[in-house]
1. For distance in nm of label points 7 Å out along Cα→Cβ at positions 86 and 110, which of 1, 2 scores largest?
2. Out of 1, 2, which one gives 1.7 for distance in nm of label points 7 Å out along Cα→Cβ at positions 14 and 30 as computed from the coordinates?
3. Suppose you compute helix-only ellipticity at 222 nm (-39500 (n - 2.57) for each DSSP H run of 4 or more, over all residues; to 500) for every structure in 1, 2: which one lands on -14000?
4. For structures 1, 2, which has the highest computed value of Kirkwood radius over Cα pairs in Å, for residues 22-93 alone?
5. Please state which of the structures 1, 2 yields 15.7, 47 when Rg and Dmax of the Cα atoms in Å, for residues 70-133 alone is computed from it.
6. As an exercise: relative contact order in percent (Cα under 8 Å, 6 or more apart), calculated from one structure in 1, 2, equals 18. Which structure is it?
7. Among the shown structures 1, 2, from which was the value 0.40 of FRET efficiency 1/(1 + (r/R0)^6) of positions 46 and 102 (r between Cβ atoms, R0 = 25 Å, to 0.05) calculated?
8. Quick check for you: by FRET efficiency 1/(1 + (r/R0)^6) of positions 6 and 54 (r between Cβ atoms, R0 = 25 Å, to 0.05), which of 1, 2 is greatest?
Structure 1
Amino acid sequence: MTLSAQDHADLQQLANRYWALADLLEDVPLADLFEADATFDLGSLKLEGLAAIEAFFTDRAAGMRETQRTTRHVATNFLAMPQGADEVRIRAIGLVYAANGALPLEAAAPSGIADFEDICRRQPDGSWRYHYRSGRTVFVGPNAASFAR
């Protein structure tokens, strides 16, 4: 089974919007990223359902603003593998840089490197959403979030 160029681009854009949200660069509605019954596993976190995922990101953003925490996520090795006409498994590697304080921040080693595995499903309107998203920490460095350790 092959993936169309448009579907590949749409799935890559889904991932890009997720990382922009994670880095507080764009205010992306989580309902545009995750299905209502999605599961999100990230290190020690296991979130079930859109409401739990939204609460996590709301709390995370408030904490980041309060502590002047800045993150930048770099995702690479995007590999999309169709599992059927309307479901795709995606593997990627994510690097995160994090520090607290006023910009510009001193550059340092990544605070973490993780393997991501996702299951995305096509919605009735043709868009894609995460049904399952998992990030497993491979390397942990300074300034890593507690859930990533």
Structure 2
Amino acid sequence: MLPRHRLRQIVNYVNLATPLGLLVAFVGRANFTRVENGLIVAEGYRYAFPKAGAFTVGNVIITRATIARLRARWPDIVAHEAAHSSQWAWLGPLFLPLYLGWTTWSSFRTGDRASRNYLERWAGLTRGGYTEHPIRRLWIRHK
């Protein structure tokens, strides 16, 4: 494991993001598998919330799918979710309110939760399976 991945792993344990991710996955009755770069995949998560193919809490990638089903897109999914793991390390407990704020802003501006979500853009929209939506006008000018 590269030193930066080890550092991310340590920081996400210290800021309690990874223990929270493990708890969320455990409550969702997911099965755990260690993968590259200090990440853990929790597959078979049983709840419909949040509406995402996968989501990351600390170093834990949580998905309703199985790793086998994700294999075709595996490099992109891991790269995208690893970026979110790094965001958790950088932002700590601020990650969740910032993510929710950016999701609200993006939904308001585009009708899509990811298009203008800065944290999703930083992680790579297309790697995460998102498509970019245009910004909607906030008002209509009358002549």
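Each value in this text was obtained by applying a stated rule to the coordinates, not by laboratory testing. Bear in mind that the values here come from a model prediction, so they are computed numbers and not experimental data. Cβ atoms are built from the backbone, for glycine too; each structure is taken alone.
1. Details: 1: 3.5; 2: 2.0.
Evaluating distance in nm of label points 7 Å out along Cα→Cβ at positions 86 and 110 on every structure, the highest lands on 1.
2. 1
3. 2
4. Working: 1: 14.2; 2: 12.1.
Top value of Kirkwood radius over Cα pairs in Å, for residues 22-93 alone, among 1, 2, belongs to structure 1.
5. Source structure: 1.
6. Details: 1: 24; 2: 18.
Only structure 2 yields this read-out.
7. Computed on structure 2.
8. On the way: 1: 0.30; 2: 0.65.
Result for FRET efficiency 1/(1 + (r/R0)^6) of positions 6 and 54 (r between Cβ atoms, R0 = 25 Å, to 0.05) over 1, 2: largest is 2.
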